[in-house]
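Pasting the structures in now, so scroll down.
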Structure P
Amino acid sequence: MDPIVYGIPNCDTVKKARTWLADHGLNAVFHDFKKQGVPEAELNAWLTAVGWETLLNRKGTSWRKLEAAVQAGVTGSESAKQVMLVHASTIKRPVIAWPSGRVTVGFSPDQWPA
């Protein structure tokens with residue numbers, strides 16, 4: 001089974017992750033949020049695994065472009081989930097689902113199996 005990389009193809013961090021994985025002989029499957037959407041079942045699993053504070057990228061441009069009322073409405077896992085389902089670009093990228101069942105968020109090769 002191969003790792004699954006979730007993200008957006010033009011994201012520099014996703015590109016770095018995909019390159020690193022390929023360079024280390026890992027044939028990752030890519031799931032494009034823009035074309036395939038955010039899979040709700042997986043989003044629920046990610047929220048359980050890493051928490052909404054890690055998964056929601058509140059430093060990015062997509063978050064800053066949201067209305068202040070939407071931002072202020074994010075107070076926990078469920079409200080964060082609703083924003084991420086509608087605005088996939090607010091999810092910190094990449095999310096990687098490893099064959100072991102582990103989930104990582106962001107470009108963290110020091111935490112990845114090589």
Structure Q
Amino acid sequence: MTAGLKTIVYPVKDLDRAKALFGALLEVEPYADEPYYVGYKDAGQDVGLDPNGHAKGMTGPVPYWHVSDIRARLGALLAAGAELLQDVQDVGGGRLIASVKDADGNLVGMVQDA
């Protein structure tokens with residue numbers, strides 16, 4: 001079961017330029033502003049900027065489905081033929097993320113909050 005799409009992460013090459021663009025778009029300050037990730041919250045949506053995204057195989061924005069059991073959902077996606085891009089990883093505060101690629105090359109991310 002999912003709680004829907006609530007997070008989208010953009011791979012960026014120039015974090016400062018991306019922060020300027022998304023700051024102008026969203027008109028909010030980031031809630032996280034680190035060299036490895038910048039995150040914004042606006043209208044119930046979490047928008048992230050990942051300067052290492054391209055190196056991790058991100059070819060464009062990745063939507064993240066919020067799930068209650070990330071390991072079970074990841075196993076189901078792999079059994080259905082998805083290719084693992086990022087295994088389950090704790091990114092702080094108990095938040096777990098993982099991502100896969102489907103047969104058409106679409107990226108699917110998942111988030112589980114503590």
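What follows draws every value from the coordinates through simple rules; no lab data is involved. None of these values were measured; they are calculated from a predicted model. Cβ atoms are built from the backbone, for glycine too; each structure is taken alone.
Supply the structure label, taken from P, Q, corresponding to relative contact order in percent (Cα under 8 Å, 6 or more apart) with the calculated value 26.
On the way: P: 36; Q: 26.
Of the options listed, only Q reproduces it.
I have 28 for percent of Cα pairs over 17 Å apart, for residues 8-63 alone, calculated from one of the structures P, Q. Which structure is it? Please report the intermediate quantities before stating the final value.
On the way: P: 54; Q: 28.
The read-out was computed on structure Q.
Looking just at FRET efficiency 1/(1 + (r/R0)^6) of positions 16 and 96 (r between Cβ atoms, R0 = 25 Å, to 0.05), which of the labels P, Q belongs to the structure with the highest value?
Numbers: P: 1.00; Q: 0.30.
Ranking P, Q on FRET efficiency 1/(1 + (r/R0)^6) of positions 16 and 96 (r between Cβ atoms, R0 = 25 Å, to 0.05), first place is P.
Which structure, out of P, Q, was helix-only ellipticity at 222 nm (-39500 (n - 2.57) for each DSSP H run of 4 or more, over all residues; to 500) derived from, given a value of -11500? Working shown, then result.
On the way: P: -11500; Q: -6000.
Structure of origin is P.
For structures P, Q, which has the highest computed value of distance in nm of label points 7 Å out along Cα→Cβ at positions 56 and 72? Please report the intermediate quantities before stating the final value.
Values: P: 1.5; Q: 2.5.
Checked P, Q; max of distance in nm of label points 7 Å out along Cα→Cβ at positions 56 and 72 sits with Q.
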